[in-house]
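Bear in mind that the values in this text are calculations on the coordinates, not laboratory data. Computed from a predicted model, the values in this text were never measured in an experiment. Cβ atoms are built from the backbone, for glycine too; each structure is taken alone.
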Structure P
Amino acid sequence: MIRYGASLFVVLLAAFCAWAPMQPDTVERWYAASVYPAIQSRLTPLTNMLPFAVLDVLLVSALVFVVVCAMGAVRTMRRTRSPRPLAGLVWTLLSTASLLYLVFLVLWGFNYRRVPVSQHLELSPAPPIAASVAGLGAEAVAQLNRLHASAHQIGWKEGEWQDPELRRAFHATQQLLSNTPPARVGRIKSSLLGIYFRWSSVDGMINPFGLEVLANPDLLPWERPFVAAHEWSHLAGYANEAEANFVGWLTCVRGSVQMQYSGWLFLYWQIASQVDPSDRSALTDKLNAGPRADLQAIADRLRRGQFPLLRNVSWRVYDRYLKANRVDEGVRSYDEVLTLILRARFDDGWTPRVRGRDQ
C-alpha cells in the first residue's frame, strides 16, 4: 500500500505540474534565476567529461526496463491466468513516466514557463512588414558576400565547445540579455540518435536529463558554430526555439569571422523560407558564387540524408511536444526569430536594447 500510495502521489503531482497555471515572473525569479543555474553549472561540466552521450545510456536503460517489466508481466499472466499483471505493468509504466516528467521539469522543463525574452527587449509596437523582411534579407546577402572569402580562408575547426572566441561571444550575449548567472557551454557530442537526426533533418538537441548537446554528424563546418550557439542557448534556459535562434544568432554576430558567417547563413536560410518566390529569387541573384555554393551544400545534405515519412512524423510529434509545454506556436516558433529580430531595437553592432538597462 505504501508503494502504491507513493506511485499515486507521483502521478497526481505530475498531472498537477502539467496543467496547473504558473506565473512566469515566479518561474523566472525562483527557477530560471536560481535553481536552474545551480543545476546546469554542475551537471553540464560533469557530462562534458564523458566522451559518450549520457542520453544513449538512458535510452538503452529505458528500453531494457520496459522489456524486463513486460516479460515479467507476461510470465505472471501465464502462471496465474489473470489479466491483473497487465494492469500492474501499465501502472508501473505510468508512474515511471510521471517520475521522469517531474525530473525533466526540475532539470530543464520549467524553462518553458519563464518570462519570454521579448519582454526584456525594447520592441517596436508594429509587426514587421514584407519590406522589412526583404531588407533584412538584403543585409544577410551583403554580410555573406563580405564574409565568405575570409571565413573560408581561415577555416573551421571542430571542438566548438573549446573555442575561446565562441565561448566569449556566448557569455557576452548572456550578460547582455539577462542578469542570471552565465550558463556553462556543452561539449558537442555524437549519439546513437545520429541516424535519426539525419533521417528527420534535425541539426541537434540537448539532453534535458544530462544537459548535454547532441549534434547531427553530417553538419557542415560552416553550420556548426551556429548550431553550437543555438544549443548552448537552450542550456542557458532559453527553451523557446525562436529565443534560442535569437540568442544563437546574436552570439555568432559577436564572434569571429567564421562565426558571423555561420550566423548569417542561418538567418538567410530562415528569410528565404519565409518570403515569396519572387523575393527569394531576387535575394539569390545577389548572392556571390561562394555563399550560394555553401547554401546549396546544406540543401544537398538535407536532401541526401532525410527520410521524408520519418521527418514529417517526427516534426508532428515535436510540434505536439512544444504545444504540450505551452509553446502555442509549436514548431512554427522556429520562424518567430525573424519577428523578434525585426521588432527589436538595436544599437551599433547588432546590440539589442534591453529594458531598464543603461545602454
Structure Q
Amino acid sequence: MAKGIKHNRTKDGLKRTLRDLLALHGAPGFEQPVVAYVKERFAALADRVEIDRYGNVTATRIGEHQHPALMLSAHMDEIGFIVKAIEPDGFLRFDRLGGVGDALLSCRQVKINGHFGLIGSISGHLGSPESLARVTPLNELYIDVGASSADDVEKMGIRIGDPVSFIGELAEFEGGNRVCGKGMDDRAGLAILIQILAELEGIVPFGCIHAVATVLEQVGHRGAAMAAFRIKPDYAVAIDGTPAGDTPDLSTTRDIPVVMGWGPVVTLATSTGALNIRGSIAHPAMKRHLLGAAEAAAIPFQLATTINRGSTEAGLIHISNGGIPTISVGVPRRYSYSPHEAIDLNDAEGAVRLLVRFVRDMEHHVSLDFS
C-alpha cells in the first residue's frame, strides 16, 4: 500500500473515532459512556479485555514472550463539573472537576447527566460596563436548565452530585486536518491508543502490550495508578495532550517550544515540585528507545518540558511497583481546558506511527536500566 494512502487511512480512522468520542460525556468519576465505547472498540482489537472495579479498561495483546510487558495509557475522563446545589427558582450551582478557568465558563452549553443546560451570564443590556468587563468567578455562576423551580429540576431527574460537561462535538477547520472539540484532552490520546491497536492487527508483538483507557486522570491520575499496580508492566508510555505555544498570546521560547502541525511531542519532564508526586522526568532508557524509533522511521517529533505547567499519567505510573521506566508522548493542543480544544490530525497520525514503531522494536527493549 502506498505510503500516502496508509497515512490517510490512519487519519481517517482517528477522525472517525474522535467524532464518536467527542459526542460522549465523561467527567471524572462519570466515565461510563466512554467505558462502554472503549470496551466495544477494544474487543475487536485485543486478545483479552478487562474492566476493573473503577472502570479502567485494559486491552491485552499477547506477545511471543511474556516480557517485556508494555503499558500504553490514555485517559477517558474530561474536565467537568458537579452539581452542588439547586436554587429554589431552578438554577443549579456547581463545582469543578478538573482545572478549567473561570474566564472560559460564561454562556457555555453543557450537559447535566444527559440534560441540556446553559451556564448563565448577566444580560449585555442590563450589566454595568464594570460588570460586563469582569470575569465572573465560578462561585457566582449558575446553570440554567429551563426549569422554573427546584421541583421542576427534581422532575427532570437532576440531583446534587450529578456530572456536568461541556458540549462541543468535533468540528473541522478548512482542509480537514485540523479539528477541535471539547475533551480533546484526552480523547485524542484515546483515539491514538485505539488506532495503534488497529494498526497492529495481525501482528504478534515480541512482548505483551497492555493498552489501558483510564479513569480519574483530571483529579490526580488515579486510574493510571490503579492500573499500573495491577498490571505491573516492565515499562510504560502515557499518551496525552501537550499545550501548544504557537498562538499570538504565547511564546515558543518563554512558554513551551511546541508548534501544532510539527509532529508529536515527547515530554521529558513535567511538574516536579518537591511536594508534587504527580510530576515525572522521562526515564533515560525510554527516551533513548523512543527517539531511536522516531529517527529510524523518519518521524518528525518535538521535545518539551512542562515544569509547573501540568503533568501526565507518567507521574504516578513511574513510582508504582518499585519503579516503572516511563515517558509521555503527546499531541500539540491549542486552547487547552476550554470547550473547543484544537489539534492537527497529522500530529496524531505521527504519534500513532511513532508508537507502532516503538512496539515493533520491543525485541530491543530488554535492557531498561538507568545507564
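Supply the structure label, taken from P, Q, corresponding to P(r) over Cα pairs in 5 Å bins from 0, in percent, for residues 17-152 alone with the calculated value 2, 7, 9, 10, 10, 9, 11, 13, 10, 7, 4, 3, 2, 2, 1. Answer by label: P.
Among candidates P, Q, the computation of Rg/Rh (Cα atoms, Kirkwood Rh) that gave 1.01 used structure P.
Set P, Q, criterion distance in nm of label points 7 Å out along Cα→Cβ at positions 25 and 281: the highest-scoring structure is P.
If FRET efficiency 1/(1 + (r/R0)^6) of positions 73 and 201 (r between Cβ atoms, R0 = 41 Å, to 0.05) computes to 0.65, which of P, Q did it come from? Structure P accounts for this read-out. P, Q: which one has helix-only ellipticity at 222 nm (-39500 (n - 2.57) for each DSSP H run of 4 or more, over all residues; to 500), as calculated, at -20500? Label of the originating structure: P.
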